[in-house]
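So, here come the structures, one by one.
Coordinate-derived values only; no laboratory data. Since the model is a prediction, treat every value here as computed from it, not as a measurement. Cβ atoms are built from the backbone, for glycine too; each structure is taken alone.
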Structure I
Amino acid sequence: MTVEQGELRTGEVLLAKVSYSARRNTEANHSATHLMHAALRSVLGDHVTQAGSSVDPDRLRFDFTHNKTLSLEEIQKIESSVNEQIGQSVDVASQVMSMKEAVATGAMALFGEKYGDEVRVINMGKFSCELCGGTHVRNTSQIRMFKIISEGGVSSGIRRIEAITGEHAITYALTSISALGKARASAGLAPVDEKPLESWIEEKKSEIKNLEREIKKLQGAQVSVSDLVQTAIRFGKDSKLVFGDLPIEDREVLAKISDEAKNRIQSGIVVLVGTGGGAHPVNVCVTKDLLDSYKAGDLLKEIAGMMGGKGGGRPDFAQGAAPDRSKLSEVRNSLQQRLKAL
């Protein structure tokens, strides 16, 4: 006990009272835990057993044996099953009996727990029957509402569910409904409509993908491969070095331009540096006839390294990213010297 105000003296009489609201909420969460345990076994299978539990006035936590993530459909079935028992206003009965009698009634006991000669059995109709010494509601209707707020793994073969009941669940539901209404309004959808918000989102995602494809096409169209090749510098006998500084962020577009430029020069090396946020994409292509002398991956590591980046790839094509574009002239000069450019 902690004294938050005043002081205690020897001989003083104290009155200890249990908070009514805390007790009521704890009872609801505890009884909902029993219902959820039964629902989990009904939906997932009899292999489900309790592996840990925590009940407090704000929420409940339940660990159970199961080897995979619960699907959204399974979670919804569990919630519906528990809320159905709440809506049916089932009386919660407790009875003290011998362990042998309890087992005969089909009461579920926790593995590893030690029980005395007499045990307390909690029944919620025919839906749930467990050994338990804790506090419970008198009728399932007092739980009011049940909502799962999270599900995840805690260790191999053990999952964890956190849920809320009563006023907490109702507030959660009303807040979610309000947020959904605001989202529908932002999307230009009526508050009540046959079209679900998720359908609208999927349509917009599809539209965005199509627009991204169009942007890529436009970015590629802005670059004249012919003009790029005309700036090429000869090296060796008939090989060419194409070095391009392009205002393009998309790697696929850069790769396509690199490939086109490589086909145009027939023999040589293509180095393209794009523009990105923070790190800039870099591509290197080497024609097949030069692979014995030059490897795209090695060239890229050298180029990206000078620009503070990194990358790698195949002997004929490699890509990476580098943050320092101020080194472009230095990179170009270094590459020309290496290739003995004219």
Structure II
Amino acid sequence: MLNPKLKLNQNLFSKNVDVKSPREGFGEGIVEIAQSNENVVVLAADLANSVKLSEFAKKYPQRFIQVGIAEQNMCSIAFGLSINGKIPFIVSHAVFLTSRAWDQIKLSICSTNSNVKIIGSHAGFSNGPDGLSAESLEDIAITRVLPNITVINTIDYEQTKKAVKEITQHKGPVYLRFSKAETPIITTKDTPFKIGRAEVLIEGKDVSIISCGSMVYDTLIAARNLRAKYNIEAEVISSPTIKPLDANTILKSAKKTRLIVTVEEHQVIGGLGGAVSELLSESLPTKVLRIGVNDTFGESGGYEELKDKYGISSHHIEEQVLRSLKENKK
């Protein structure tokens, strides 16, 4: 049963569940926050239409800078704007922004603790038809390692829209990552979102499944099937903030179930699973099963096809949780 306190979408498990791309939430959210905060400025790297900035550019042309295919320069310009009191949002595809401009993110933005918001759209496999070079499966790892930065992977359209407001109010560097794909809307306008907070979407006692990004929906489907088929009560935790983790919520769940499964659309090395494992190894040694891309590169293909091939769709989660529970009883 979905946690009623969170006011989630009650049609979530219906065949007609509403779907919408999280990047739409970003595009709408940045226009709304700009209306109330004149210090918000946006920089794009030749992909304004793709990352849903057309409306912002139309409404606020004096606060929109088209840098071109120059992600590194975009970071440096944003640093300059931030030390003059602006709140720069630098926006591109996640794979291009975090990989090509990592040095500038480290030195210009994070080492100075600048108030720059780094926005990575098309995360994970959601740009799959364009292949390996357009898929961001390492971006959480290479950003969360940097001091001062907050790392967020929102789960749907509504939460992404809320996150824009939250990160605008947060002082310091933020990396916000989200999907291009049209995914089910899990949260509602009334569902709370706070940086650093994880939420228990479904309470359970047999296993804790922690996920982020668009994988939260697949996790919920897997948990529903585990209960219906095997009477396994999985506790489902959404952890959109990967750095800093909500240690209290995760440790409380781990004490109850003694088995943790993490699910992410990212390499298993260095992402959400790595962060959770680090926390538990230091505070409450617990068995952890990490579900994600297993130390390999992606390839070209449809979004759902790639999720299935690389073992992160709902039926894979269900199967791996079952296997892990059986092993845990030996």
Point to revise | Origin of the derived value -0.53, -0.90, -0.99 (log10 I(q)/I(0) by the Debye sum over Cα atoms at q = 0.12, 0.16, 0.17 Å⁻¹, for residues 96-247 alone; candidates I, II) | key: II
Study note, to complete from the structure: Candidates I, II; helix-only ellipticity at 222 nm (-39500 (n - 2.57) for each DSSP H run of 4 or more, over all residues; to 500) computed = -13500; producing structure is I
Exercise for review: For structures I, II, calculate Cα Rg over 2.2 N^0.38 Å, for residues 40-127 alone and state which one comes out highest.
Suggested key: I
Exercise for review: Taking 14.4 as the value of mean count of other Cβ atoms within 10 Å over residues 88-95 derived from one of the structures shown (I, II), identify that structure.
Suggested key: I
Exercise for review: Of the structures I, II, report the one carrying the highest value of distance in nm of label points 7 Å out along Cα→Cβ at positions 24 and 296.
Suggested key: I
Practice item. Out of I, II, choose the structure whose coordinates give mean count of other Cβ atoms within 10 Å over residues 16-23 equal to 9.4 when calculated. Key: I
Exercise for review: Using relative contact order in percent (Cα under 8 Å, 6 or more apart), single out the structure from I, II with the greatest value.
Suggested key: II
Check your understanding: Out of I, II, which one gives 34.3, 107 for Rg and Dmax of the Cα atoms in Å as computed from the coordinates?
Key -> I
